[in-house]
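Trainee: Below are structures written as structure tokens.
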Structure P
């Protein structure tokens, strides 16, 4: 079955190097914590807030060995007033038998504020 693995990270500056590095860190953590093999991934959606314009975060996925053929798409997050800024969100669609409640969703930087309930579960 297909499960969604979520993650998010924030950056301090709208600079290509920082955007790609933060996204790569997030992706590697999602992959590690959920034991994901590229061959089991259906697709990856990456969204960014309006204030991230200097790079496609998908570039980070291409830096990870074995992920060349995984379909990835970048898009804009909806601009909600007072929403988290400089945020990169990832939704990875993975073929797995792992139960939904056993998936580790990863939130780094200021993005931990998006799902503090999941962070509390991880810290138990």
Structure Q
């Protein structure tokens, strides 16, 4: 029971933290719509992270049904904010490169401070 409650509290902490960080710290060229998309994308990425899914463009496209360009448009500001990190890995066919993302370790570390001991 305790671990389920901790998981729920961690998810709520993440949602509140992301909402605060993005909505209360607008960048010069961002619209409210862009910030709202970023909040939604971070929520999806967090659920994927919790499910141990690779955060690749292809996987995000599959889940969101956005185009690759649509995903990139939302991901780029999150990278600029430092909320995500990016690495290049081999694609699923093993020949080319694919972009893979991770939620910033700094964000995850800050969230750990909210967890009950």
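Trainee: Assign the value -6500, calculated as helix-only ellipticity at 222 nm (-39500 (n - 2.57) for each DSSP H run of 4 or more, over all residues; to 500), to the correct structure from P, Q.
Mentor: Answer for the origin of the read-out: P.
Trainee: Further question on the same structure: Compare relative contact order in percent (Cα under 8 Å, 6 or more apart) across structures P, Q and report the one with the greatest value.
Mentor: P
Trainee: Comparing mean count of other Cβ atoms within 10 Å over residues 23-30 across P, Q, which structure shows the greatest value?
Mentor: P
Trainee: Among P, Q, considering only distance in nm of label points 7 Å out along Cα→Cβ at positions 47 and 87, which has the greatest calculated value?
Mentor: Biggest value here belongs to Q.
Trainee: Thinking of P, Q, which structure, once Rg and Dmax of the Cα atoms in Å, for residues 55-102 alone is computed, gives back 10.7, 31?
Mentor: Source structure: Q.
Values quoted throughout were computed directly from the atomic coordinates according to the rules given, and no laboratory measurement underlies them. Everything numeric in this text was worked out from a predicted model, so none of it was measured. Cβ atoms are built from the backbone, for glycine too; each structure is taken alone.
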